[in-house]
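Right after this note come the structures.
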Structure 1
Amino acid sequence: MELNRGHLKDATTKGLITEQQAEQLWTFLLAQDSNTPSFRATHILYYLGGLIAIGAMSLFMNIGWERFGGWGLFFIALAYAGAGLWLTESFLKRHRLPIPAGITATFAVALTPLAVYGLQSALGFWADGRVFREYHTHIDWRWMLMEFATLASGVIMLWRYRLPFLVMPVAVTLWYMSMDLAPFLAADADHGWALRKLVSLWFGLLMVLLAFWVDVRTRHVRDYAFWLYLFGVIAFWGGLSSMNSDSELSKFIYLCINVIMIAVGATLSRRVFAVFGGLGAAGYLAHLANEVFKDSMLFPVVLTLIGLGVVYLGVVWQRHETAISNRLRALLPAPVRELVERRT
């Protein structure tokens, strides 16, 4: 549950703590929470402004920038990155503001593809037919060098600043690589899409496992795994859901995988698993309604009973949640148990 001032007021009313203690505790909690990302006006402005700046030099760059030529783009990227690094140092050392520092550091990393593209163009290593603005919209194996460079700069910046938002460009780049890798590996264009689905599936699964490893390693500090989980699940679930299947058994297995995702999300307190798992389960039910039981009058009735049964299962779980949770957590390795207890 999320603690708010009303809870402390209720505690003072019941005599559990004094009003002075409640005020001191609230002041302490506000100080602890000020540097934790949350849905508050200040943080919204931080991220909105940062994403606009990042998008301006990546997603929203128009073809007119090509007029600067390769060297022009390279030095423009370096100048903007230098400004981002200067702001990062200023936010951290002068103002003690890690959230905007993470955003400006990420801005610097996001300029890596532009710098590499400009350098390749200037040295004559870039073939005609692709411009930088297509980096975020078109799948092409030729982006791979830009992606490797972005991963390297992201890792270096993470090592230097230890700011969780810096994981975002790393996760996005890994996601891009999962899409760009398939055309590089595919020798037969006819099997390209099937290979892309498999690459996305396995690349996403590896990214989720990497996120879990990072989650366990950083369980006592900040949340560094969020972005890896997000784009790992997107890649895994997207590849899984796009696969064709003519078998009802394989579709049922798909449902089971999505149910497992919901369970994993509940266990690790990671909503991204529950959201995509819920979408997959809903898609399977839609398949049953539209294909398997298209003309059945009993299907809505049975589905309603199943839904109410799940609700009743939730009631039973709530009654015995503490005992069941303690038994299940006792089976987990100590680091994983600490992670689950901290996240929940």
Structure 2
Amino acid sequence: MASVDVVIPCYKYGSVLPTAVRSVLDQPGVDVRVLVIDDCSGDGSADVARGLSEQDSRVTVVEHKQNKGHIATYNEGLLDWASADYCALLSADDALTPGALRRATRLLDTHPEVGFVYGRPLHWDGSEPLPTARTEDNGWTVYNGPSWLRRRFALGDGCITSPEVVVRTSMQQKYGGYNPELRHTGDIEMWMRFALHADVGYLRGVDQAYYRVHGQNMSAAYYASVVADLRQRLAAYTAITDREDNHLADKTDLDRRVRRVLSRDALRRAGRAFDKGRSEVDPVEELVEFARESYGDIENLPEWHTLQLRKRLGPKRARALSPLVLTAPARRVRHHVRVLKWQREGI
């Protein structure tokens, strides 16, 4: 029977911690241990954690005397404590779906070349009872690590939220944990780092974890700053292309590709500010500056031209014509603008 160590960092989430812990302890077909690390919550969360430990010997609790932050807390559990065949990180406000660990470990047991496995997260508002998850086994896909990595560069965004991942502990501890310099995209960088050295497993058609979506999510305030989001995403990809153990022959091309993708994303966001009537509020110029810094040749990007068109239209008309601007070539939009002008002038 496979063994899995699950690290649950907790900062002021004592009220929901029991759901997370129970979702691990109730996993069938695997030997599990749970480490709850209370990061100096100071609100009674540690008391809840101790109570759970008293009820089940598989639960261990560590209490920080000073707040160490999420990255240090993650790495403490994954790198210093975990010793089972496999390990996972589960936020205190998330939960595993029934059978998630057995499905993941069976793939890992069958394919020793796979370094980590993930499935789909089921977004959930925290209400009880938990929503019904898809748990019927639909098989799996094993991706070649570098091919999976190239796909991430092509899209410029991660495809994993985190609680749905199970990692081979030997890989986790050989290649390290979360990069402390990437406070908000350390997970993306870590999965890509593993993919440099191992294949990636994907469980098809099943929900592997409940990902709680609410106003207190750690990333909520961060993602309000779209420029910071883009810069952190670029930093994650740059960290991979700069690694000495990245022997991919096309890593320079990958770097160029992801910079183009993120620049287009920035310009697209800048354009949407006009569509939403928020061009005076949203960081349009900062987004354009990021695009130019990261890619350079933005004048040849289609999003640049539609942004310039929006600017010429002005916020009011750009908002009125936003469906056309979003879906039609710039030449066609200019034609419709001329038609509207003629109509206003009675031509």
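Here, each number is a calculation from the coordinates, and none is a lab measurement. Note that this is a predicted model, so its numbers are computed, not measured. Cβ atoms are built from the backbone, for glycine too; each structure is taken alone.
Out of 1, 2, choose the structure whose coordinates give P(r) over Cα pairs in 20 Å bins from 0, in percent equal to 23, 49, 25, 3 when calculated. Going label by label, the one that fits is 1. With P(r) over Cα pairs in 5 Å bins from 0, in percent, for residues 18-153 alone coming out at 2, 8, 16, 19, 20, 17, 11, 5, 2, 0, pick the structure among 1, 2 it was computed from. It was calculated from structure 2.
As an exercise: helix-only ellipticity at 222 nm (-39500 (n - 2.57) for each DSSP H run of 4 or more, over all residues; to 500), calculated from one structure in 1, 2, equals -23500. Which structure is it? Attributed to the structure labelled 1.
The value 0.60 for FRET efficiency 1/(1 + (r/R0)^6) of positions 122 and 178 (r between Cβ atoms, R0 = 25 Å, to 0.05) was derived from one model only; which of 1, 2 is it? Derived from 2, not from the others. Here relative contact order in percent (Cα under 8 Å, 6 or more apart) is compared for structures 1, 2. The highest value is that of 2.
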